[in-house]
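Next come the structures, one after another.
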Structure P
Amino acid sequence: MHTPVAEPRRSIYYQYQVMQPWLPSKHPSEQRAKVAIGGAGPAGLVLALELARHGVPSVVLESELQVSEGSRAIVFTRRSMEILQQVGVADRMTEGGLPWRYGNSYYRGQRVFRMENPHSEDDRFFPMINVQQQFLEQYLIEEIARQPLIELRWGNRVVGVEQQGGAVQLSVDTPEGPYTLQTDWLVAADGARSAIRSMLGLKMEGQSYEGQFVIADIKVDLPLPTERLAFFDPEWNPGNTVLMHREPNGIWRVDYQLPPGESPEKALEPDSLHTRINAALATIGHADKPWEMDWASVYSARTLTLPDYVHGRVLFTGDAAHMLPIFGVRGANTGFQDSQSLGWHLAYVVKGLFTPAALANFSRERVGAAREIIDEAGKSTRFMTPPTRGFRLLRDAVLSLSLTQTFVRPLYHWRTSRPHEYAHSAFNCPGDDNALFQSGPGHGAPPMNVRLGADEFLLDHLGGSFDLLYFTSGDAIPEPLQKVIAGARTRGLPIRVHAVGNVGPVTGADCHHADIEGRVRQRYGVTAGGAAYLLRPDQHVCARWMTLDAVRLQSALNMILEQ
């Protein structure tokens, strides 16, 4: 019998709420679920909301009775905020979060590199925002409570998985005993220690690094801006790295590397934590500041991924699919992109628009993204925690030269997480004009946001269906194009038409954006009327044309509907 912790977790800034367990005796006999999601972490919750946005119901099975322990993921990227906007929680993140743009690297008491993330008036969100993971999960859970298509079952642990033809049979344990649930599809979103991955006997590929890090959250009043601080080879932690971040609610994250051979148990002893945190505060000139411990943990850097995220009718997302080092804020941010991509692929399969074979495209796209991230994160990890004597000699040479030589300082750059471009997606149109554009987002790229008004942006209107951006100064979409779009809708494809350019309503368009200053045209590399972009439900570009006619549009839509 599963017995989850029923006492609220301790925190000095977050009030944990213990949820009531979902018990089989209090519910009618089980019916087959369309989608079951194992795990109510950020990736699983975002996926449930994405599926609901597409009209697909899901059951979320969470073994615990409360949100995650400790702040865990605290830095979320602009693209993550755009995804969270799609599922309805970006405003709450913005209200309680700390936006920032700059990162600083120090060596021997000297700032040797200052990273600046770009930010323009066309961006609704800052490059980064700091919010503790408990609050993120709370906001997602509150949004789920408003969604009749999502059932969140607290205290339900998946203990058995058996694939049976066109279904998955789950054994689920609860505080009153087990029950069986059948589902058309199971999504493993149960984190880095995924029990579902273990039940299927799946192994990840990649590398685990020997270096271990302590992450500690402390409540302390520091008169410093919200900027990333990185200290290399400080006197109190020779040869190692220390990171510091401001969090909301007066909390600071102190993240430091352990010397070789020190055990996690030893590192988390109160005396060890206090000595090192005091030393970190002294490094920034605030040794006298009183502080209080909230939470601490130990992690090691890993660059691992499953080679395939689709195993029959069991799919993988987030840390259950891959384990990535936190340098460059890659964990939860990558999980959001996984779940956004999986959400629309799976929804279209469930609704019969695509065959199950289309899920192979999701896997290729996201495994490709993980491998790209692993390559980038590996560079950062080898700089932060050199795995061999040769790498350490190279890193130490960079540190020494950076005190006087500016040309080596960009090597400190931590290669921040960025959204993957699906350049080889099966949904990219081979017969369009992608290669002819001089600028703008190309095949598989995420969209560019554009300010349309005081508090209105282009991405506020995109996502959840296929979106056709048609650039015109006329008052009507050409009738042949309207007929093609109507035909696609008859075949079940959700598609919205956005007329960009005309100041008034445009016949045949679902909405229009005046673009009086030409900001959208400029950002998207459009030079004349009749140009168009086709965006997927996750807002990534799948086609663009210098001029669009009915034949070309029909070809692109046929390709999509034949997946």
Structure Q
Amino acid sequence: MLTRALKPFLFLALVIALVATGCLSSTGSSTPTGSSSGNVEEPAGRLPEPTAVDRKGAVSNIDDVEGAVFQIIGTGTINTVEDGEVLNAEWGGTGFFISPDGIAVTNNHVVAGAAVLKAYVKGESTPRNIIVLGTSECADLAVVKVEGKNYPYLTWFDGQVKTGLDVYAAGFPLVEPEYNLTKGIISKVKANGQTSWASLDFIYGHDAKINGGNSGGPLVTEDGQVVGVNYSNRGDVDQQFAIPGDLAIPVIERLQVGENVDSLGMFGQAVVFGPNQEYPGIWVQSTTTGSVIDKSGIMPGDIIYEVEGIQVATDGTMKEYCDIVRGHDLSDPLKVAVYRYGTDEILEGSLNDSPLAVTYTEVLGTGATGSSSGSSSSTGSSDAQPYFTEEWDGNTDNWVQEIGLNASDGDTNQAEIYTDNGKLVFDLGKWLIAYVFYTPYEYEDVRVDVRVENRGVNTNDVLLVCRKSDEGHYLVNIANSGLFAMYAYDGQKDLYGRMYDGGSTKIRPGKEINDYTLICQGKTLTLYVNGTLAGKYTDNKYVWRSGVIGVGMASEDRVPVTVEFENVTISEP
């Protein structure tokens, strides 16, 4: 078990043996024929038999393959190692029909986490709906049903797959709408199938070029028969990989009748984390609603580091995790230990039995530290409180002003910040930026609420800041045009990095009053506008830990900018 000695976790790195080619967006040992996996999740009622397919009616030449291959576009919420949480993310992959009634094959990582899946079929500008019939996260396979019928379809190659066999990769690389076909040969028939996101006994290596967006597409012969399912490449050495048909067929037969095989309901990737990259685990990028993983309380962005008391992903692959899953029925209780990267917590529980509960929280992640800011010293009174509402009707010595230029032709002499009749007032000329920072306390997790009234007819931005220190800070910029953005400022490089762009119809423009809330918790920034969630972003790049909070204004070229803060409330999130 992990202990407190591991805390705090300062570094996270992704271990990738191969690079998944699908889910281009933002991005197993499956049971061999004749073996029994013993881990099937069956829906209620009698399962139907797999659809019988007439080989004589299938595609029989390479020119007709295009009609049986379609583009998949998924939309949902994901949490990636590189970008953190992304709301309304969109990604693409490829699928191919295996029967005329719309039954099709793709990769699990193409469909996992999608709230909406759409199929773009040849010759049609309007997408068709997709439902997922079954998934296998360890084999990285999924079977879906596309609405409609009488589709061209592909059958499986029944010859011997040998090195040198001519093959073609069909699909939609780079999520472009145009069908793409590349030619190559089978270069390996027993390549290593253990990767950071799947576990297969072996895979085919080939040199028919594929890229992100090809995932789930078929690798076919010149007669249009499927040799394998494309799922990854290594761009640095120009190698491409496909799941062999011999391994895929028995899994697909079960998936298409509604079973989930070696699948608890997620798309995960092996990572290492800790101060010296010494602790392995599986980063959960997305979950399926209602799945075993989802019901347990595991969320995208969590790291599963133990299953049944065994550390997983120790070799940088999913093998250990999938070996455990294959050894149990999907309804069996499974003890798990999870590190919640966003909040610095350890959670433990049992899948299919007891929901996860927090067993350890990093001490420094619980709120104010009570120390003065490293970037500005406090001149306030000794009775300053960490959590309170500032109503601007008393001593404001604990607040420190900063005024700077928003453009080269601004003039800081045209800026005034003062209190008047219980309001904090910003009077700004052109192209200025001004703040007040509450300096007696630094905060890690904090909530800042403000009520702001615009007193001028102008273009301006309300600024909310958390964790300001010499190292850097987070900034949310809310324009009265209805747009907002989240930034991370790097103090060493003196640069702002734009993390998230958004807009909200709840922002009241012109001479109106708005209530804004910024929550900085763990690695996640959340913005509410007039009581409604506007945006949420998890930062995996900068990860500023603590600092003072502040509020401010920025002006452009329309003046006067006169804005009043009625109050500022600092509280625990």
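Check the numbers for FRET efficiency 1/(1 + (r/R0)^6) of positions 406 and 462 (r between Cβ atoms, R0 = 30 Å, to 0.05) across P, Q and tell me which is largest.
Working: P: 0.15; Q: 1.00.
Going through P, Q one by one, FRET efficiency 1/(1 + (r/R0)^6) of positions 406 and 462 (r between Cβ atoms, R0 = 30 Å, to 0.05) is largest in Q.
Looking at mean count of other Cβ atoms within 10 Å over residues 182-189 over structures P, Q, structure P comes out largest. Structures compared: P, Q; top value of Rg/Rh (Cα atoms, Kirkwood Rh), i.e. the largest, recorded for Q.
The value 2.0 for distance in nm of label points 7 Å out along Cα→Cβ at positions 270 and 294 was derived from one model only; which of P, Q is it? Matching structure: P. Out of P, Q, choose the structure whose coordinates give helix-only ellipticity at 222 nm (-39500 (n - 2.57) for each DSSP H run of 4 or more, over all residues; to 500) equal to -8500 when calculated. Value -8500 for helix-only ellipticity at 222 nm (-39500 (n - 2.57) for each DSSP H run of 4 or more, over all residues; to 500) corresponds to P out of P, Q.
Any read-out appearing in this document is the output of simple, stated calculations on the displayed coordinates, not a laboratory observation. These figures come from a predicted structure and were not determined experimentally. Cβ atoms are built from the backbone, for glycine too; each structure is taken alone.
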